[in-house]
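Q: Before anything else, here is the set of structures, which you'll find just below.
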Structure 1
Amino acid sequence: MMRFMPPTDAQPQVGDVLLSEPFLDDPYFGRKAVLICEHNEEGTFGFVLNNFISLEMNDLMDDFPEVETRLSVGGPVKSASLYYLHTRPDLITDSIEVVDGVYMGGTFEHVIEGLKTAALAQHEIRFFIGYAGWSGNQLMDEIKSKSWFVTRAKGDLLMDTTLGEDDVWKHLIAGLGDDYAHIANTPPDPSVN
């Protein structure tokens, strides 16, 4: 049996990835993948993985080390704040593990120093402006209304900024299994089909 809608009984956890249903008409979340970094009774916090912007880190912060990486809009909340994921807890202290080998936050001075000295490779960190957030049971209500698929992803995919925006979403949807693979090729506007 082919499936088209997300199941309504998913129980998201830290490290899961939310995949919007194919026709979600939302500028921040339509065809997006959101890594959940915190989830509890007070709410949910995460980063949109596939919403890139054409700005350099030096456009945002003076004297930032030269970095060849794509900057992501992590979500609509606190869009003037910078966040980051990385794979170097040995270098960036006070970070929190989100998924095996992928950490959130930590001492920002260590990020700057690591980039300046090249101890922190550019593929070992990715930056987000803002974050995605849900209060209380808001995310669970959206899952029950079939707005989100819930899955897991490996750290290398979470850190990859070379893929196209649609590629991340399609790859993870197809990875849900044969019952869902057809969704990955569904056009954003079904009337175009």
Structure 2
Amino acid sequence: MLKNPIAMKYAQAIFELAEDAQAVDEVGRDLTLVADTIEGQRDLAIFLEHPSTPRDAKKEVIKEIFAREVGELTQKILLYLIDKRRETMIADIVLAYKDLTYEARGIVEAHVRSAMALTESEAARLTQALKKRSGKEVVLTQSIDPSLLGGLVVQMGDTLLDGSVKRQLAEMKDALMQADFGKSGVTDEL
């Protein structure tokens, strides 16, 4: 998935600030809370993202809502993002920050789609196989996609592993459509 390069630059700067303050985890939790709150409150999202809402009004609302919820460094970061008119990118910045945190710790996130929920033992075996393949610790997130019919699809960084029955049937169909049955004695005539 392509990431917003501007959000990535802001996330990198925030990550470096958090590292210097020895607050990488705290800032990560705070930013996630802020992004989740904004996403969960449609009126707040509209207010913050509307270009004609005065910056000072946005700052006051942010201070009021998050003053007791997030640390001082995160509050300063949020106010800075509003000053730079980047409040619409908070969700993207949080995702990029999380990626940077994982990268610094040798962790990779693997998104797994399967036709049915994986059992604990299946998830554990998959996690171990992906760890062996990537050489990193793996954090697994799962979602159900009945259209896959069976098997699973794993997205890990830029790597896509598609072991779905849906893909296998599509490949079989393509192979049959391209096959030359004339050489095998099979014809259209009955």
Structure 3
Amino acid sequence: MKPTVRPPIPAHIAKKARRIRLLALDVDGVLTDGRIVLDDLKGHSKSFDVHDGLGLVLFARSGLKTAIITAERSQVVTRRARAMKIAWVAQYARNKRKAYDRLKVHFQLLDEDICFIGDDLLDLPVLKRVGLSVATANAVPEAHQIADYITHKPGGRGAVREVVEMILKTQGRWVGLVEELLEA
């Protein structure tokens, strides 16, 4: 099987990606495939992509920040965020625009400094404001309509890693991170 070759990043997207200092994410449908598995013990589980996780760790290692803004509340998300070196987490954020405003104040950033990856209607207010808006391949049509970039991969299946690599490569940080791993 031949590896997938992605087309070059359009110049207007690369220009926006070079400015990014923080990557913010929704969880369900972005970091996961959107399914929630319920059990008889009133618990639930989510499935995360390991490539997305390493991408977020490398993003943090590069000196950039990461954040989660999710409408749900889950200990699974808390645990996974800690493992992925997520700097800021807003759970049960039914109004994601308000959570986004708190995020900007916390990190003292402008809209242009932030990339947000979303997939559903609750993400639209943030997608409209950030410097680089990204919708996953499996996102609702409304998110696709306003996003600057639509991932080739779906949420929970490498979409986050795709965006992380795009930003880090555009900023000239990717090669150094890979070399660090080779030397480890």
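Read-outs throughout are calculated quantities, based only on the coordinates presented, and are distinct from any laboratory measurement. Here the structure is a predicted model, which means the values were calculated and not measured.
Q: With helix-only ellipticity at 222 nm (-39500 (n - 2.57) for each DSSP H run of 4 or more, over all residues; to 500) coming out at -18500, pick the structure among 1, 2, 3 it was computed from.
A: Computed on structure 2.
Q: Could you tell me which structure in 1, 2, 3 was used to calculate Cα extents along the principal axes in Å as 54, 38, 28?
A: 1
Q: Also, quick follow-up: Computing P(r) over Cα pairs in 10 Å bins from 0, in percent, for residues 124-163 alone gives 36, 55, 9 for which of 1, 2, 3?
A: Checking each candidate, the match is 3.
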